[in-house]
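Visitor: What follows is a set of structures for review.
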Structure P
Amino acid sequence: MIRDLSLTLQAVLEDPALAASFPELAASQIVFDHPSDSFNPAQTTIDLFLYDLRENMELRSNEPTYERLNGQTVIQPPPLRVACSYLVTAWPVGGTDLALQEQRLLSQVLQVLSRYPKIPDSFLRGKLIGQEPPLPMMTSQADGLKEPAEFWTAIGNKLRPSISVTLTISMEVMAAVTAPTVITQEIRLGERTAADQEAISPPTLETFFRIGGRVIDAGNLPVAGAAVTLVGTGFAARTDTDGRYTLGMMAAGNYTLHVQAGATTKEVAITIPAPAGSNYNIQL
């Protein structure tokens, strides 16, 4: 995946549309080499050296995503958000005033990369295609390479002007889990037995339920926009595009569900919470 990120960054800098405005950059080769003292390219080069990988704590999420599929729920654990930092240097070859050429190349790289706070989909490569959320990119940020002189000494070369570019990718570290769709949620309300305890005092305990189900037609296709009412309670909802609805919060007991879709209506007796093997689905 990190290789795909490097190829994505290369695609941004090799965009054919840049040739008219940035001819020097367009004529340069893009490499990812270690810029040590032995690095001596034969032609004008932009080097993107990956020097740091770390978790992006600001973009960390602990919330999984849920997707309904064939009557079940696919639970995808949150990805690891990894910040990948590149040191961008320019290495002109041939001509005069190499220092000025170097500065011109760096300015063109900075202009191009600063256009994209997020990488456009058209540049994405490999596993990054379709990745959500979009890939943020920070160019020449304040907290980039903090001690450039020490960095260049550590890699065995002399100090050169450079740009620090950081892109954050989402890396899946745990496999998705497929589980049955939840149809009943129990909510317990009351006073705690003590301020530092989670147990609820029995005299204050009240238990309520939230239910969910699906409305389908005679051909087992979802019915969207159907009105679902729990008779006598005031609870009502409309089904979504997948035919699903939720209602609550109500106490345990026996109820009647009333469903109306256009001129078609149906009533079904239900028990909350549902007995084992039962659900709140309704077929019209």
Structure Q
Amino acid sequence: MRVVSVISTKGGVGKTTVTANLGGLLADAGLRVLLLDLDSQPTLSSYYPLGHAAPAGAYELIALNLTDPHQIISRTRLDNLDLILSNDHQGQLNTLLLHAPDGRLRLRHLLDGFRDHYDLLLIDTQGARSVLLEMAVLASDLTLSPINPEMLAARELNRGTLKLLGDLEPFRHLGIAVPPLRLLLNQVDLVRLDARMIVRGLRESVPAATSISVLNTVIPNRVAYVNAASLGLPVHRIETHRPSGRRSPSALETLQALAIELFPEWQAAISTVGPSAERPL
């Protein structure tokens, strides 16, 4: 099972939208996908309609070490896409983990209960630095950070997300490597000159020799993503073809390119997703 955390210490960059749509596309590709909502503002938990709502969720998983799938795993109405709901509405998990001996390693130790049942675990995280966010990073094989093409977002990347990863480096002494980071340019209007300058500057600022890289895929700022969230559908089912007169790719093409770039080993399955994969919920 691959484990990917979608992270940023800055809120409003589109973590939940990326998590939901990437998970939806990979589920339509036939992969067994589990979403874990670790944000105390549970937007991901309400993105897709549920076929079955489990009585417990992320709080019981982390606080009580509960891994019984019948108790904590909810089923969305999308085939192959399950969800562990966010139910830490008062933000108690951060305090609990801060004082627990295994706080930052808690999730890493719980994942064996899911590995035989899923191909991919996607974790949506809080938009601020916290013990909960650090725990998600240390449980992951890869981290994905959406970045908006704004100067403040680029500055926050250095002050926040990159500093977070650097502060976790001492865990290497315990045999736990900090996972690689992939930067995803999100909500980009490539017509704007300043956006294009920020995109170019960000690509040039990342050293080639590090474990940090900027993805080639760029997610444009399109109303299709808003419409998909309103309908509770993955965006690749909403926009399957490039609209007439538009140069940028469709949402289906964009999400396929992103998924293949992140998971080249699943390229054959991802490439099969198309208009025929559209199914009502």
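What follows is calculated from the coordinates using simple rules that are stated; it is not laboratory data. Treat the numbers as computed from the prediction; the structure is a model and nothing was measured. Cβ atoms are built from the backbone, for glycine too; each structure is taken alone.
Visitor: Which structure, out of P, Q, was mean count of other Cβ atoms within 10 Å over residues 162-169 calculated from, if the result is 21.9?
Guide: Matching structure: P.
Visitor: Next up: The value 2.8 for distance in nm of label points 7 Å out along Cα→Cβ at positions 2 and 90 was derived from one model only; which of P, Q is it?
Guide: Source structure: P.
Visitor: With distance in nm of label points 7 Å out along Cα→Cβ at positions 178 and 234 coming out at 4.2, pick the structure among P, Q it was computed from.
Guide: Going label by label, the one that fits is P.
Visitor: Comparing distance in nm of label points 7 Å out along Cα→Cβ at positions 50 and 82 across P, Q, which is largest?
Guide: For this comparison of distance in nm of label points 7 Å out along Cα→Cβ at positions 50 and 82, the top structure is Q.
Visitor: With relative contact order in percent (Cα under 8 Å, 6 or more apart) as the yardstick, tell me which of P, Q scores highest.
Guide: Top value of relative contact order in percent (Cα under 8 Å, 6 or more apart), among P, Q, belongs to structure Q.
Visitor: Once volume of the Cα convex hull per residue in Å³ is calculated for every structure in P, Q, which label goes with the largest value?
Guide: P
Visitor: Let me ask another. Which of P, Q yields -9500 for helix-only ellipticity at 222 nm (-39500 (n - 2.57) for each DSSP H run of 4 or more, over all residues; to 500), as computed? Numbers along the way, then the final one.
Guide: On the way: P: -4000; Q: -9500.
The read-out was computed on structure Q.
Visitor: Taking mean count of other Cβ atoms within 10 Å over residues 18-25 from the coordinates of each of P, Q, which one would give 14.6?
Guide: P
Visitor: Can you spot which of P, Q the value 5.9 was calculated from, given it is distance in nm of label points 7 Å out along Cα→Cβ at positions 26 and 226?
Guide: Working: P: 5.9; Q: 2.8.
Of the structures listed, the value fits P.
Visitor: Now for a different question. Computing FRET efficiency 1/(1 + (r/R0)^6) of positions 34 and 242 (r between Cβ atoms, R0 = 25 Å, to 0.05) for each of P, Q, which one ends up highest?
Guide: The maximum falls on structure Q.
Visitor: Once percent of Cα pairs over 21 Å apart, for residues 146-257 alone is calculated for all of P, Q, which comes out largest?
Guide: P
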